[in-house]
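Structures given as structure tokens follow.
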Structure 1
Amino acid sequence: MARKKKQLTPAEIAAQQEAMEAAEIQRAFEQGTNTLRDLISPSAIEIHSDYFRLGNKYGRTMYIYGYPRMLYTGWLSSIINIDEVIDVSMYIYPVESAVVMKNLRTKVTQLEASMNLNMEKGKVRDPELEAAITDAEELRDQLQVGAERFFRYGLYITMWADSLDEMKFVQQKIETILGQQMVFSKIANSQQEQGLNSTMPQCSDQLQIRRNMNTGAISTSFPFTSADLTQDKGILYGVNMHNNGLVIFDRFSLENANMVVFAKSGAGKSFTVKLEALRSMMIGAEILIIDPENEYQKLCDAVGGSYIRLSLNSDVRINPFDLPKVIDSEDANDALRANLVTLHGLFRLMLGGNQVVGGSVVPALTANEEADLDQALIDTYARVGITSDPLTHQSTPPTIANLYDTLAHMGGSGPSLAQRLRKYTTGTFAGIFSQQSNIDINNQMVVFNIRDLEDELRPVAMYIVLSHIWNIVRAEQKKRLLIVDEAWQLMQHEDSANFLFSLAKRARKYYLGLTTITQDVEDFMSTKMGRAIVGNSSMQLLLKQSVAAVDVLSDVFKLTEEEKRRLSNFPVGQGLFFAGQNHVHIQIIASETEEGLITTNPGQKKQA
């Protein structure tokens with residue numbers, strides 16, 4: 001028996017229809033929210049006459065309307081590499097050569113007619129008119145033989161910023177760069193929407209502001225240029241963060257091979273320098289290191305280097321009276337005099353150094369004491385047979401103990417100076433610098449560790465070690481790197497700062513590259529000698545800095561606002577790498593094996 005179908009009431013029918021309509025609306029809404037347009041579109045866009053706002057960002061489009069008579073290769077690279085957020089679009093439209101030839105013929109006829117008319121009227125010659133005729137004729141010749149083609153060229157730039165004030169700053173920067181090259185730009189007033197569309201990656205030239213150019217002029221605008229620091233020889237320093245290229249550089253190819261490294265603690269400065277030292281050894285360079293914190297022993301042991309630990313309890317001895325065994329006749333004649341000057345600075349440092357009291361410098365030695373010390377030094381050398389004659393320089397040099405005896409038995413301020421030097425001969429600091437040298441640094445890597453020296457003796461030790469190294473460098477010229485870690489300790493004293501500066505200034509002559517490392521940027525840069533050392537260093541590496549140091553470095557290195565902002569926020573191992581006139585944002589990279597040898601991170605050491 002057939003079952004009777006239930007009849008729906010009008011109310012039920014209406015409810016079913018409403019439910020179906022609601023489901024359809026829900027499906028349409030869900031489909032709309034999942035489209036690509038909804039996923040990538042900004043929350044809002046606001047168009048004004050001279051700027052637009054896209055979400056939280058402000059933008060402004062400008063176009064190029066004027067060019068100089070001659071364009072040179074790479075003229076656009078300064079805009080491509082600018083440290084701001086910009087979009088650059090180029091539109092190039094080829095034009096039939098026959099059409100151009102016809103127009104050029106007409107143009108040349110008009111120009112020649114104008115020139116003839118001026119001549120008939122007796123007017124002064126117009127160089128601009130003559131140049132235009134010459135250019136047009138040359139272009140006609142090139143087009144005729146197929147050596148050139150003709151194009152219509154449009155160049156648009158959209159700038160982005162977080163505020164209108166920042167936008168104005170970016171605009172002024174771009175206009176200045178372009179203006180220096182006689183390239184003129186304008187804001188696309190009342191066409192900002194068209195400008196935005198023209199610089200988006202959709203190949204839609206809605207501004208249609210173009211300029212006639214031939215093949216040669218178009219080629220100078222090649223956009224794929226970037227800050228580059230890559231040479232055919234040298235070592236790998238890291239990755240160029242501007243273009244992901246490799247920074248391969250030979251520091252000895254610059255006017256000098258000196259380098260300064262500034263970074264706060266933990267930013268990776270020692271890691272970077274050790275990596276450079278390890279790779280430099282692979283190309284034959286010798287490495288000399290002054291290590292105040294025992295950071296280089298693992299690397300030194302791994303490469304079979306000499307690790308010299310200086311302390312009052314060690315058997316290591318360095319005699320500051322040693323003379324360099326120089327071969328160069330000019331240096332040989334001056335060897336004793338140069339060492340006497342060095343010893344003057346050393347003994348001033350030993351006797352307390354020059355002090356600043358009430359804004360004035362109080363010298364460690366009076367004028368009479370300086371004169372007596374100078375005579376005592378000359379007499380001390382003379383007593384062992386060493387004079388200004390280079391043939392006598394092979395004799396065994398004197399020691400501080402010999403100087404003590406000389407001072408004690410001379411008149412004037414000699415006995416007083418002898419008493420002040422007593423702690424270095426028979427007192428607390430006796431032994432380490434008061435006996436004949438017993439070290440041999442004939443090795444490709446030599447590290448002088450001064451961690452275990454007392455704080456008072458540490459600047460003296462760094463000075464004497466530097467002097468000893470300098471004697472060796474002058475004796476035989478080889479490619480060498482001298483690394484002075486925590487150099488700020490030397491900059492605290494006038495004599496040691498002057499000596500370090502003299503090394504930086506004269507290193508190039510002896511094929512030496514000086515690397516100074518410091519984390520106390522303010523102390524280092526606050527001195528005249530500190531700034532002079534930076535000025536005599538063709539390479540600089542700025543890793544992450546404290547906020548206070550950023551302002552100091554910004555003034556010295558003329559950093560942009562963006563570079564200043566980044567400098568205090570760099571992750572470990574990233575920084576600004578300066579080489580001569582070029583600088584790039586660099587990421588220091590090392591292989592797993594290299595990292596195991598040079599890391600100072602306690603966690604990584606444990607894993608290794």
Structure 2
Amino acid sequence: MTHSTPKTEETPEIASTKTRRQLENLGCLATFVVGVIFLIGFIVLLPERPDGPRYGGAESEPHSGGTFVFQHESNVRTLDPHIAYDELSGMAIRLMFDGLLDYDFESNLVPSIATQMPTVSEDGKVFRFHLRQGVRFHPMPGLPEGRELVAEDVRYSMMRLMSKEVGSPGFPFYSAIEGAPAYHEGETDDVPGIVVIDDYTIEFRLTEPDQTFLNVMAMPFAYPIPRENVEAHGSEVKFHPVGVGPFRFEGWERGVQLTFTRNDHYFRDDRPRPDRMVFLENVTRELASLRFQNGDIDTIHRQSPSDYRFYRDSEAWAPYRVEFPRMSTFGIGMNCEMEPFTNRHIRRAIAFSLDRAGWSRARSGRMLEAGQILPPGMPGHDENLAEAQRFDLDIAREEMRLAGHPDGLDEPVPFWITGQDDTSRQYGELLQADLQQIGIEVDLEFVSFATYLEETGKPNTVPAFFTGWNLDFPDPSNFIDILFHQRAIHEQHSENRAFYRNDEMDAILDRARSMTDREARLDLYRQANAIIANDAPWAFTYYPLSMELWQPYVRGYAPHPVYSEDYRNLWLDLPRQRLARSLAGRGTGVPAAFFALPGWR
């Protein structure tokens with residue numbers, strides 16, 4: 001028999017403890033219920049997502065002021081104009097820097113820091129530029145007011161980008177300058193083809209005529225930077241940019257946002273501009289669209305298929321959108337130095353296995369099928385190219401047989417793709433489905449854009465990758481020379497990321513570079529275009545149709561024919577208000593402070 005003491009009542013201490021616990025539980029429950037009720041009320045009271053713009057313009061005269069917010073779905077890699085060679089970095093660099101030349105909205109070269117277009121010798125080998133006086137660099141360490149830009153700054157900057165130690169991917173563009181190759185290889189410490197005549201005059205002397213030299217002098221690679229800033233920051237100068245452009249660098253919270261302020265000493269002070277620019281990183285296109293419709297982002301340039309259809313069919317957004325074929329080519333790059341892509345037949349099998357029409361349907365018809373590197377509208381593009389890549393599984397399977405793999409490859413092949421959003425995954429799934437038809441299993445590796453740029457530019461590192469190219473200037477050399485000539489292969493920052501080598505094609509490109517007969521020159525590029533399509537270092541996928549949208553109060557903006565998302569010349573017609581004030585004014589009863597979250601203005 002077990003002995004126990006029967007319990008007939010609780011002691012005061014035990015009763016008190018139990019009561020406290022019950023009260024605490026009731027308090028938690030009450031808090032939870034109140035929170036749920038508040039949340040439901042908040043959701044109900046919030047205005048529905050608008051069918052059109054939430055804010056309009058004030059129809060005022062052009063003026064400076066306000067904050068302009070834009071975004072991208074990936075991250076910026078560098079703010080060093082001599083290293084950067086990608087769309088995202090270029091969007092930021094164009095705000096802060098200027099070059100001797102620029103492009104207008106008709107794709108014409110125009111003077112910028114230069115006072116006029118350069119004088120050119122009769123043999124086409126000497127170019128003399130005269131610089132504007134009074135162009136000032138932004139403030140920098142030791143020079144809080146900046147200083148005037150002079151010809152020596154242009155010379156220093158050009159020599160820096162030619163240095164092999166710096167490793168600029170832009171060097172091949174300037175290799176025709178007298179002494180540039182020897183300087184690049186470290187054989188000399190000077191470039192005799194760059195001559196400073198006086199503080200405001202500089203001359204470039206070439207070893208042979210180069211029909212694209214003025215085009216490359218308008219590229220960001222040729223933007224001047226001050227020696228003092230490089231010496232102050234060394235390799236970290238990419239995080240401390242100093243230029244002469246319309247906006248000054250303010251800060252960079254890596255992976256989150258970059259900020260810029262208006263340069264009150266800009267040499268072109270006749271145009272109104274925002275006080276501040278905010279570049280948001282890593283904002284997916286779906287989230288960007290939601291924030292754009294809510295008035296929190298001022299422009300968007302990429303959309304999911306469903307958002308694209310919404311904007312395309314919206315009458316309210318029609319005045320604030322534009323759709324156009326972008327001068328770009330996208331595809332699958334294959335490293336010709338790495339297995340299995342050393343085998344030309346494997347590359348061709350992939351090129352003929354891609355159902356480009358199916359890809360376009362999956363993306364709401366925003367893709368023009370691509371079968372060659374030169375996009376439509378680019379001189380040298382051939383609508384009837386016999387060698388053009390296309391979807392043909394019979395040819396693809398025959399190429400696999402010729403490669404010695406009639407039943408497919410034994411091992412999965414890694415393909416790199418940037419981002420981890422729905423768009424990236426959809427592209428990956430489309431590739432996987434297509435290559436499965438010829439016995440190639442695709443192993444997708446999702447990486448950041450910065451990692452992609454860094455690693456695919458190194459030899460023997462990345463076997464295959466999704467890739468694309470936007471034009472720098474309207475000439476076929478900008479697509480073919482820089483992407484497939486052997487001189488664009490380096491130990492790092494290679495732009496020939498396929499590491500494709502073809503001596504015959506290089507000879508064709510070298511002849512075309514200096515040829516003055518336009519038709520004969522274009523015929524050479526047509527030959528090179530056919531060779532690339534046939535050898536398939538890229539399996540071309542599509543030429544994109546782009547849609548850009550902006551808020552009604554964004555004035556003076558239009559897509560630039562050369563530069564992607566170039567926002568340096570717009571102004572804002574409406575002082576932005578916080579969403580809190582807007583909602584409070586609609587009688588939600590929710591305190592404005594509740595909405596005072598980072599990012600609302």
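Every read-out reported here was derived from the displayed coordinates using simple, explicitly stated rules and does not represent laboratory data. The structure displayed is predicted, hence computed values, not measured ones. Cβ atoms are built from the backbone, for glycine too; each structure is taken alone.
Using mean count of other Cβ atoms within 10 Å over residues 232-239, single out the structure from 1, 2 with the greatest value.
On the way: 1: 17.2; 2: 14.0.
Once mean count of other Cβ atoms within 10 Å over residues 232-239 is tallied for 1, 2, the winner is 1.
I have -0.64, -0.94 for log10 I(q)/I(0) by the Debye sum over Cα atoms at q = 0.08, 0.10 Å⁻¹, calculated from one of the structures 1, 2. Which structure is it?
Numbers: 1: -0.77, -0.97; 2: -0.64, -0.94.
Value -0.64, -0.94 for log10 I(q)/I(0) by the Debye sum over Cα atoms at q = 0.08, 0.10 Å⁻¹ corresponds to 2 out of 1, 2.
If helix-only ellipticity at 222 nm (-39500 (n - 2.57) for each DSSP H run of 4 or more, over all residues; to 500) computes to -13000, which of 1, 2 did it come from? Considering all the candidates, the number was obtained from 1. Among the shown structures 1, 2, from which was the value 11.5 of mean count of other Cβ atoms within 10 Å over residues 56-63 calculated? Label of the source structure: 2. Have a look at 1, 2 and say which one yields 0.85 for FRET efficiency 1/(1 + (r/R0)^6) of positions 504 and 552 (r between Cβ atoms, R0 = 25 Å, to 0.05), as calculated. Of the structures listed, the value fits 1.
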